[in-house]
Each structure stands twice: as structure tokens, then as C-alpha cells.
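Structures are listed in the sections that come next.
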Structure P
């Protein structure tokens, strides 16, 4: 029962204090997971991948996955509800105020001030996930020391190639992102079976 309350409090807090949507929330979710010792970095990277591929908001999908992995079905349900509840309550309580004052200079300046924070949170989440996805570091090893001493051994070349191809496909082609995700997942599965990961 304590675990369920921990999930409720954690994800309610994340839902209450996170701005910028699911990607901005990923860094905060990762920090909470580390503090509670709920999942490993590798499991967290899997969460982000699964949350991105499944329909719905990334934050809700991630909360559902973390809750389910730590406390089963009940954990998934309470974590999902807890992350949604603050937004629902906030929108219901302040929507009238925001619509009334949306053209006010102070309100406009506030939203401009939040934009760089959101980008910083998304960038931090990208670094955390990139470290897990692109570097070949043992679970108990230090990725930073390995990167400094043997940079070419630290980077997983297969992961780097998949990353660069995905980046190029997203940036320079009209291929739908879901197809890119599916093809990258398929390539990763085949390469894993061949022993290249």
C-alpha cells in the first residue's frame, strides 16, 4: 500500500510541477525513478521508447509503465490518474483567468519565459536517453570515465548508425515517424539477434 501512495504522490507532484508536456517531464520522471530506485537506466530508456510508440501523451504512458512495473495493474492505474489529475484541476480552475488575461503583457512574458525552460528539460532528457542508447557501458561502470579514456570503445557503433539514419530520415525525408520507429525497431531486433548489440 505504501508503494501505491508513493506512486500517487510522485506522479501527482510531477503532473503539478511539470511544464511543457511529456518530453519536458521525462527528465523529472527519471530523477524520481532514480531517487526511489524503481527502475534501472536501461528500463527507463525502454519506458521512453514504449511511451513514444504507443498512442496518447508520453507522460501518461510513462507513468502507466512505471506504475505497472513497480506495483502491477493497480500501480499503473494510480500513477496514470495521479499524473493527469493536476492538469485537470489546474485547467478547470484557471482557464477563465487565462482566457480573460491572455493578451496582458505580463501573461505573454510569463509564457515566453517558460519556453527556454521546457527546451532545457527536453535537452536534458535527450542526454539521459542518449547515454543509455548510444554508449556501451557496463551497468556498474562510469560512462564519463570510459568516454574520456576510450571514446571509440564507449560509443556503440551500431546504435550510433541507427541513430544517425533515424535523424536523417526524420529531418530530410517525408517518411512518417511511426514507420521510422518501426523500421529502427526491426533493424535493432535483427542486429541484436545477429549479436551486434
Structure Q
């Protein structure tokens, strides 16, 4: 045996950061929000956030925008949408209704672990392949950037949020995640190489 699959190496800062002021109150103030994040390096997410906020308004959903680039966030957000620069995904995604993101593998894994529907706006690298896998798993859908317009985003989001099969499939996948056991098995295999 040359290769052993032990599980995904999750990057998780849960509990390492205090919640930003206002986040807990926002999460408790209504239905689970849709989380939008274009990735930690995306300094040009203006269209992503603008169209996302419009889509949320079209379907009457709350939203949480995560980006360390505040200049990409629309000004005058409605009360139903809030922006925060950083929150560990494991602190917020289990309390979200869905995840709209760029299709990065780390964010994808966090969304799978949270058991929520995925909406991928694939941009580059492995993201299109990750979208394909999200679709194959039955936990989400996506749009290419040129099609990421409010009406289309609203339609896809509404379809995902209203689809009990997608929601139950996402919850089923989440039950498979045991990151501690995966890491223990990985360490055991690495240590066995020296024996």
C-alpha cells in the first residue's frame, strides 16, 4: 500500500477568537443567515457581494458577509445583512442557512462539516472541480462569475434552501466528519514509518 486516505486536514480556529461585537445578536435575531465569502485573498469581491445582497433581498433572506476587505462591501447594507472581517467558519457555518463561496477546498470542507447547502461561484484553480464534486454529492450548485447576477443567484439560492433533499444530504455528509479521528490516524501512520 503506497497511499492511505485518512481524512481532510481541517484548518480550524474555533474558540481562538472572540466573536465580533454584534455577531451573536445578529445570529439570534432571525432565521439562519446565508454566509457569503469570496475567499481570504479576494480583494476584488465587489460584484460578488453586491449581487449577493441584491439576491438576498429578492428572496427575503438574511445574510452574513465575511471579508477582510471592507472596501468590497456595499455601503448602506440593509438591516438583514451584516459584514464582519473574520469569523472562524466552524463558529458560524453550523448556524447558517447556506454557504456562498468561491469553491476553495478549505471552505468547501468547512461547509461540508457544517451540513449546509453550498453555492459555488468558481473562479480559478481547483474551484471548478470542487463545484463538480459538490454537485455530485448532492449538496449544492453554482454559477460561473459571468452568470453571478442577482436574479440568477436568487433563483439558485431559493432552490437550494427550499430543497429538502439537498438539506438532508448535506446533514448526512456532515455526520461523516470526525476530524480528530482523522488526525489521530494520520499521526499513527506517520509515526509507524519510523518503526
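Coordinate-derived values only; no laboratory data. Remember, predicted model here, so these are calculated numbers, not experimental data. Cβ atoms are built from the backbone, for glycine too; each structure is taken alone.
Work out which structure the value 23.2 belongs to, where mean count of other Cβ atoms within 10 Å over residues 63-70 was derived from one of P, Q.
Of the options listed, only P reproduces it.
When distance in nm of label points 7 Å out along Cα→Cβ at positions 55 and 103 is compared over structures P, Q, which one is greatest?
When distance in nm of label points 7 Å out along Cα→Cβ at positions 55 and 103 is calculated for P, Q, structure P comes out on top.
Assign the value -28000, calculated as helix-only ellipticity at 222 nm (-39500 (n - 2.57) for each DSSP H run of 4 or more, over all residues; to 500), to the correct structure from P, Q.
Attributed to the structure labelled P.
Using FRET efficiency 1/(1 + (r/R0)^6) of positions 135 and 175 (r between Cβ atoms, R0 = 30 Å, to 0.05), single out the structure from P, Q with the greatest value.
Q
Quick one: log10 I(q)/I(0) by the Debye sum over Cα atoms at q = 0.11, 0.14, 0.19 Å⁻¹ came out at -0.50, -0.78, -1.39 when computed from one of P, Q, so which one is it?
Computing log10 I(q)/I(0) by the Debye sum over Cα atoms at q = 0.11, 0.14, 0.19 Å⁻¹ on every structure in P, Q gives -0.50, -0.78, -1.39 only for Q.
Quick check for you: by mean count of other Cβ atoms within 10 Å over residues 79-86, which of P, Q is greatest?
P
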